[in-house]
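What follows are several structures.
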Structure 1
Amino acid sequence: MRYFPLFMDIQDEPVLVVGGGAVAERKVVLLRKAGARVQLVAKTLNPALLTAVDGSRVEWIAREFRPAQLDGPRLVFAATDDAELNARVHAEAEARRLPVNVVDDREHCRFITPAIVDRDPVQVAISSAGASPVLARRIRGWIEALLPQGLGKVAAAAGRLRDRAARLPLPERRRAWDRLLDRGQVHALGALPAKDIERRLKKGLDQAARKPLPGKVVLVGAGPGRADLLTLRALQALGQADVILHDRLVSPEILDLARRDADFIDVGKRCGGHATRQESIHELMVEHASQGRQVVRLKGGDPFVFGRGGEELEHLRAHGIDYEVVPGVTAAIGCAAFAGIPLTHRDHAHAVTLITGHTPEGGREPDWQALAGEGRTLAVYMGAQRAAELKGKLLESGLPADLPVALVADGTRDTQTTLHGHLDQLPDLAARAPRGAPALLVIGEVAAVGRQLAWFEGSGQVNDLPVASARAA
């Protein structure tokens, strides 16, 4: 970061503004809202500034800039159309180690003023570090549309109840606020009169004091890898978690969105390496939830699609632990979409089957004969390591050797690699896939459609396998 983000208290503090035009006027409006005592230096003032001068909050102290005027102010703004004067103000302020902002001149700014979303007392500041003020303003508009107009009233009511909330132990206090101030609650509360908002929040805090909130496990699908494919509910759960038990396939970008002071526990299963036993994961969920903590069990893809989410909920239910499920974009849907492969298509496939290429010890093999019907798509999870075996079983089941297939590794991520070929080339596709990357196999006529419809070019994007196909032969 080039700039350190900071909110500064300038109530009743002197701030010098050199300039008397429209640019200076915009700064004065903000400074007055923040309670500063503005001192103006300018040869002339525009009508709005003349009206603002009241001898108390806004003073016109001089027509010419003098270095001595910098003895006292907390902040300095140079907002004139005279570049030489602005440079002189900057140099004199820097010599005194005073924070100075030369408007629209990033190289002469010790600090910059951000675009602001104002829901007093809530403020959101957006900065592009001066690189693109227009973009910062656009982002402000997007955030404005997301935040309820009554957010400030809710924040003010919560502020008046801080002493009441402080009677709760810290973990209980945090959980109470998390539940009282979730997105849906804030939207509903913001539409009420201020006294009703405070009454409802007070009731919730009193209930938490009488009966501590129980722990809970939220089973969250992290999707196939991209952070921007998370659901809003998943983001909310990550922001409220005391403990996060996460899989290996959950990306660092997604973990960065979680509450910073949460406990992160890696329980990922690694093929050929260290693995946390499923039984141990069960024990960790129960242990932390029994202590009244909010636990997020964060799983790649969707928890109920080859994620053993059902087993985990059965264990929680058997131990009387409250739980919730937040679905995620499963790998077959996400990876196929980013590879331009429609899993169903009116001309090619009327059904799709999700299967796993990994059969647990003692588990049953799929009925390959039943899966090999015409007009179907097979999406195979964790199948790359068994590519040769899968090829043999599918050929034996009657699928043609020239049936199109695609392998999507690191799907949806910037490192996505997509390989196209035919069923008889499946082992060659797997051999060329990046080592260690999660891979999805798509088998069926729709796989060939992805050659024309591919739209996402990851850094590892590869097209057809350079081997003569059975169909070409």
Structure 2
Amino acid sequence: MKILLLYPEFPDTFWSFKHALRFIRKKAGAPPLGLLTVAALLPAEWEKRLVDVNVASLTAADLAWADYAFISAMVVQRDSARALITRCKEAGLKVVAGGPLFTMEQDQFPDVDYFVLNEAELTLPPFLADLATGKLQHIYRTSAYPDIRQTPAPLWHLASLKQYETVSIQLSRGCPFNCDFCNVTALLGHRPRVKEATQIVAELDKLYALGWRRSVFFVDDNFIGNKKYIKTEVLPALIKWRKGKVGMAFNTEVSINLADDPELMSLMTQAGFDTVFVGIETPNEESLVECNKTQNKGRDLMESVKRLQRAGLQVQGGFIVGFDSDTPSIFQQQIDFIQRSGIVTAMVGLLQAPPGTRLYERLKGEGRVVEGMEGLSGDNVDGSTNIIPKMGLDTLREGYRTILDHIYAPPFYYERVLTFLREYQPARFRIHLEPQYFLAVARSIGRLGIRSAERMHYWRLFFWTLFRRPRLFPLAITLAISGFHFRQVVELHVG
């Protein structure tokens, strides 16, 4: 059997980093973890070929070679997924679809032959059994959650790793919290299911053997969801693994209560973590109560962010506007918090209500959900929403544009970078820099330091870091380049 694994294109969005990747001559952020894991779940004797259209074109020869096309996608990849499915059908190729997009929207894809939904560890085996007997069903789904200690390592060799800036791996699935706008628990449950530490070490060993030395993103919904296990098993194993290794800095997603645990922060930085994404959401306490963000309530969010930064963890933050408790003053409150906190990578989006969430059920009951998928683009900063906000949609969108125009304008963005660098105390471990990174500095000088209206701010950051915090100079240039990407995306969406 010949299986063609298809990964659709990411549009130009906040997290695509397309404009930044050009500085280091990479084509995409990360290879598709889900598809590479599915590939490992397929019979070993089957032939597999990955085509990630973010880094390579899908050819007629690829389609003619395959017996089946397996496609997986997130919501933001919806348009590209449709185009790929159309090409497969025109070539007479059967399509098997799974992943978040199809789990949520299978009714929107009538051309898909077979849906293998939810978590493939449970739904792929019955599909394969029916395939062997020629009695395939249209949809395979489950409400159960698999034991991911049985999940095999992804088949990294199928991807052209040199085309990517980072690689994703997964330690756990699920989150213990119950934020009412989040569909993670609806899809993956409340009880974090965790792999064995030996599994993660084996996955890292495979990547290291393939020559991977760049960053690794742990895509867990909440890396510290099972704090005791992380502290006693996983992080000690990662610290031991890192000894003698070069490169491979780690980053992940965590809840803000990490800032309450100095021991855990220390273990994470010793293990090689230098960046965490945190759902800050809002500095408005009433809105935190409204959305049941219990882990953020009743705390000094600013001080929590600063503790993480001083511990050696760069904080990337998620922010939301459009809660019922929000008034027009929220826009300036968000701007002030983001600037003062030194959260350089600040993703601000409008409140959305994904199907399956408590927020969706509440607002649907109030007649405040806009039906259809156009409000759920999957793009975090395009100003889309599927709810009718209390403050009025025009007011919300105008205030939202004000936030983005402000926080990514060069004077404020570069000042925020400096605020962060003054606070940040990174751990020391041996880093790996490819020649492309040195060339990226030269490219940044040409693009940002010479041919740009922001050049005054660029050179201020350049020399301040070089003379005050020279160890952080590579990070400062990286953040300057990231800012260029963010501005391109903001201009694309808000004009």
query: When relative contact order in percent (Cα under 8 Å, 6 or more apart) is calculated for each of the structures 1, 2, which structure yields the highest value?
result: 2
field: Origin of the value 2.3, where distance in nm of label points 7 Å out along Cα→Cβ at positions 10 and 42 was derived from one of 1, 2
entry: 2
Top of 1, 2 by distance in nm of label points 7 Å out along Cα→Cβ at positions 26 and 266, largest first: 1
- request: Can you spot which of 1, 2 the value 0.00 was calculated from, given it is FRET efficiency 1/(1 + (r/R0)^6) of positions 98 and 370 (r between Cβ atoms, R0 = 25 Å, to 0.05)?
  value: 1
field: Which of 1, 2 yields 23.7 [Kirkwood radius over Cα pairs in Å, calculated]
entry: 2
- request: Taking mean count of other Cβ atoms within 10 Å over residues 50-57 as the quantity of interest, name the structure among 1, 2 where it is greatest.
  value: 2
query: Given a computed value of -10000 for helix-only ellipticity at 222 nm (-39500 (n - 2.57) for each DSSP H run of 4 or more, over all residues; to 500), which structure among 1, 2 does it belong to?
result: 1
query: Out of 1, 2, which structure matches 1.00 when FRET efficiency 1/(1 + (r/R0)^6) of positions 186 and 378 (r between Cβ atoms, R0 = 30 Å, to 0.05) is calculated?
result: 2
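Read-outs throughout are calculated quantities, based only on the coordinates presented, and are distinct from any laboratory measurement. Just so we're clear, the structure is a prediction, and the values are computed from it rather than from any experiment. Cβ atoms are built from the backbone, for glycine too; each structure is taken alone.
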